[in-house]
Structure 1
Amino acid sequence: MRRAAGWPKIGDLATSDVVVRLRTPEGRDEWLYCHSGVLAAGSKYFADRLSNDWPTCQILGSRYCVEVYCQELDLSSHVTVLRLLYAAEPCSRFGVRSSLGVLQAAVHLGCLQIAGACVDYLESAPWDEADEEEILRTIPCLGPQYERVLARLRPIDPAPVTSIFLSAFRHATSMLSVPELKSAAQEQLDYMLTEDDDAPLLLLHDDDIVKSQLNDCVTGLLNRFTGFISSIPTKQKQTPSGHQQELHSLVSDFSWACQVLSKLEMMKCLVVYWVGVSSDVVEAIDAVDCLDTRLKVAEVSAKVLEAIAFGNAVLPAEKRRDAVNVWVAFARTTKPLVELQHHHDDDDDNGDAEAPKINLDNELWQSLESAIVSIVLTLPSNMQADILSDWLQSKHAKYPDLTEAFEVWCYRSKVARRRLSFLSQINRVT
């Protein structure tokens, strides 16, 4: 560091008039030959210690040797601060961790100019996660005048969060967004709404205006999907591979939207739509014949059926029955295909190691099966009987396993007359 013009050199024994003795609890000493004028000009601590008003200033030698006590880990930072008092300007660009140490030592010694330079540097320097944790441990202990360093870590106002959320949601559901931006938007929106060790960054349960804008984005996604489904015959003849990718992208957006909308308790519009186009979706998937896309469709269907099963979206019995019939048939043919491809990937030792592998997500199939069973049990008895009859006659009765629904239906059917006998008595009285 460049020495200030006119200042003597630290450690110059010939011109030094005071010795600073840095001491630690472990017994380590560091002696520095300094100059009282330099120390008093840059440090309130030394200005007080070297003042005639200091209680021990008249004791022989007390003005010529000033002891400073510090921790072992802070010793080098105190040495740096003493050297900076001689510098032309209080340079603090030693990296985040070192600057924090220098800042603490500067505060200890009352070196306001050096402390200010450290704060300016820390406030503008890039941090990694470890730096942030160290800053959070250090800065609050130094006093409120240094807390501007924490500005980038403070909670943000609700208005910008809502604006960012809506803009990101538009990118996340748009076909025109750059793929990297779209992927980042979907990932970060999901993170913003996740309730982990911290509360979600955004709560929209009572914000009707924001919900209306989100509904507009979802409606745009639904309209694009409808348009795609209706144009499949033409697209198949023109660009078979291109329309496969477009369908996969649309279904992936649906899957992500289900995950986000369920957290916002806004699944109803998507559930009603998906149930209404279920047959068309299955027909489109059969035409495309892409197992990855079939899996994405299974994910969407599981989330939609879960919303119905949990009562988050209320549909008439006929709609529930139709949804069960479509997705039971889809699940009983898709799961064996996924298992077959998964085993093929495991056994193919000579295959391309970088080729994408089919993921056998057991939790997905369990969720889908559980939702189907729950919905079946909400249907009128005769509707249940039709579904169970078809299931028992199918060669794919292994999945989905409707045994639980079958057992409940048998019990309810057997005791129905006895349990509802009071109705006939009421009718007779009436």
Structure 2
Amino acid sequence: MTTVTLVGTLLLGSAACSRDTAADAGNDVQAKDSAQATQCPAGMTPKKATGSPIEIGNISSLTGPGTFPESSKAAKAVFDRLNTCGGVGGRPVNFTVEDDQGDPAVAAQAARRLVEQQKVVLNVGSASLLDCAVNASYYAKQKIDSIQGTGVDPVCFNSPNISPVNTGPFTGVTVSLYYASEVLKKQSICRVRLFDVPGFVSAFDDAVTRWEKITGKKLTYAGEIGKSTDDVTPLLLQAKKAGCDAVVIDGVEANGLAVGKAVKANGLTDITWIGLTSYYTANVGKQLGAAGDGLRANSEFEPFSNTESSALSDWRGLMQKNDIPLTSFAEGGYLAATIAQDALVKMDGEVNRKAVTAQLAKLTAYNTPLIGSPYSFGNADRHAPNQSSKFVVLKNGTWTVATKNWVTLPDGS
């Protein structure tokens, strides 16, 4: 079985859960909030774009067992608004979304349709389990870039032509360990790996090694699941026996539910448990309720459930206007499209693939309050610009912000 197939098999359950609860997450927040989106991007005024279209693509998982429609919908909302405000030098963006159906062959075909038939100048806001692993080499050969809305597998963060806006699971582990040791000041730091995808294992190991180099510290305990379907309880009990003060634990949304229940059932609430972004869903909060109090999670963006954050005002308003659930996937798509929009409107002359690629090569520091590190594309061999996170904690079934300030890994680490 290929790594791509394994990734899809493992994560589809999480994707399906996230999608099933996305509307609930969005509606819960929307009911409490009346944010208003700006009418036009800064410096622009209402004016319908009528010139020849600029073709932009997106490959996302829209059908199949696991779906991520919020990212592409959010990106489309950004471009639709741009088109009512003059577009790019009078030219509208024609945004084409391809559904990879969670199938590697379909993902490869989709990339070729966009690049060779649609003649897209750029891909924006893609949210797929397969796009990076399947198409990264093809993108490099075709010299086309992708501002990824959701980077999942290691290839997303190790390609010259792909730059994700999210922190990702691997940097997510490093920054979560850093949060435990350097912010919470926990002494005995531990790590439990629940992902059993071969292509992920070495990347997660490297994430731990990176934390060790940054801090000069070592893990007190490291445990790993045998199979993704195994009971997590023995690993949690081993962490307790090892004397762990804080445990960084990964896995999919279902693992978050299992961890929260096992922590409560086995009296392990004296340990600080920190999950990855996959734990940060309305469903986890709803299912655990007060039993999950104290469970923490990494929010790769400004926490979407924070209705008091002014940084989310335009995003929240634009999502509400377009009936898009408020989720981290929607944040990723919105941010990716906003970055692309701002890069395109600054261009002089012809807007074609070569020119857009050259424009992104100059993008070395894009600052936005939605993430804690400047976004960049540039011309490096690999891109993992988002080196920051905020953290959320469960209280009575509701995710609340645990860190007012961003937790950012040291430069050069």
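A short reminder: the numbers here are calculations on the coordinates, not readings from a lab. Note that the structure is a prediction, hence the values are computed from the model and not measured. Cβ atoms are built from the backbone, for glycine too; each structure is taken alone.
The value 8 for relative contact order in percent (Cα under 8 Å, 6 or more apart) was derived from one model only; which of 1, 2 is it?
Value 8 for relative contact order in percent (Cα under 8 Å, 6 or more apart) corresponds to 1 out of 1, 2.
For which of 1, 2 does distance in nm of label points 7 Å out along Cα→Cβ at positions 294 and 318, calculated from the coordinates, equal 3.1?
Among 1, 2, the structure yielding 3.1 for distance in nm of label points 7 Å out along Cα→Cβ at positions 294 and 318 is 1.
Comparing Kirkwood radius over Cα pairs in Å, for residues 54-213 alone across structures 1, 2, which is largest?
If we compare Kirkwood radius over Cα pairs in Å, for residues 54-213 alone over 1, 2, the biggest value is for 1.
Given a value of 20.4 for mean count of other Cβ atoms within 10 Å over residues 246-253, calculated from one of 1, 2, which structure does it belong to?
Answer for the origin of the read-out: 1.
Out of 1, 2, which structure matches 62 when percent of Cα pairs over 31 Å apart is calculated?
1
Among 1, 2, considering only FRET efficiency 1/(1 + (r/R0)^6) of positions 38 and 134 (r between Cβ atoms, R0 = 30 Å, to 0.05), which has the greatest calculated value?
Greatest value across 1, 2: structure 1.
Could you figure out which one of 1, 2 the value -12000 for helix-only ellipticity at 222 nm (-39500 (n - 2.57) for each DSSP H run of 4 or more, over all residues; to 500) was computed from?
2
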